[in-house]
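So, here come the structures, one by one.
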Structure 1
Amino acid sequence: MSEQEERAPEESALDDRLAQLEEREREVSKLRRKLHERLASFPNESTEERERELSKERQELHVEIDALRARRSSLRLERTKGEE
């Protein structure tokens, strides 16, 4: 199996994982927006705590998404260089 063929499954796995994480990020962002609206009208500690939890999860998702995008870009660059 060539080096390019070995990278293809990893890229595919990265694409799949990225899609999952990006979908979760959209869900978390939507929930946060709703909580912000609720907090603007009816501030309370439990809603504030939930917003903090969602914010932390969203930040963690962004870190993982950024790392996977960087890895995918690196793989694609390596593949492109190998094709030259």
Structure 2
Amino acid sequence: MSDELTAQAAEILQRPYRWELIPWTEPPNVGWSASIVEFPGCLAEGATASEAIDNLRKAAEDWLWCVLNAGQSVPEPSWDAPTDE
């Protein structure tokens, strides 16, 4: 990934995108899945919630690189982050 696209991806991931974390509780499928709602097909899994989130951050960086490299537009966040007002 180029330094410029890496920086763009990092900046974009600071926006208030909706990250979803879902537990799997039915054996033998115990673990977590994670996604960013606004990024179609951007999914990750992990044995723990923390691992799923770490994997999702890496997947989101790759997803953004593909979108940016193709010259496509990145979806805007679908909700506003809470403020301290």
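Every number in this text was worked out from the coordinates using simple rules, so none of it is lab data. All values reported here derive from a predicted model rather than from experimental measurement. Cβ atoms are built from the backbone, for glycine too; each structure is taken alone.
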(request) Work out the source of -34500 here, i.e. which of 1, 2 gives that when helix-only ellipticity at 222 nm (-39500 (n - 2.57) for each DSSP H run of 4 or more, over all residues; to 500) is computed. (result) 1
(request) Tell me which of 1, 2 gives 18.6, 61 when you compute Rg and Dmax of the Cα atoms in Å. (result) 1
(message) Once distance in nm of label points 7 Å out along Cα→Cβ at positions 23 and 47 is calculated for all of 1, 2, which comes out largest?
(response) 1
(request) Given a value of 28 for relative contact order in percent (Cα under 8 Å, 6 or more apart), point me to the structure among 1, 2 it was derived from. (result) 2
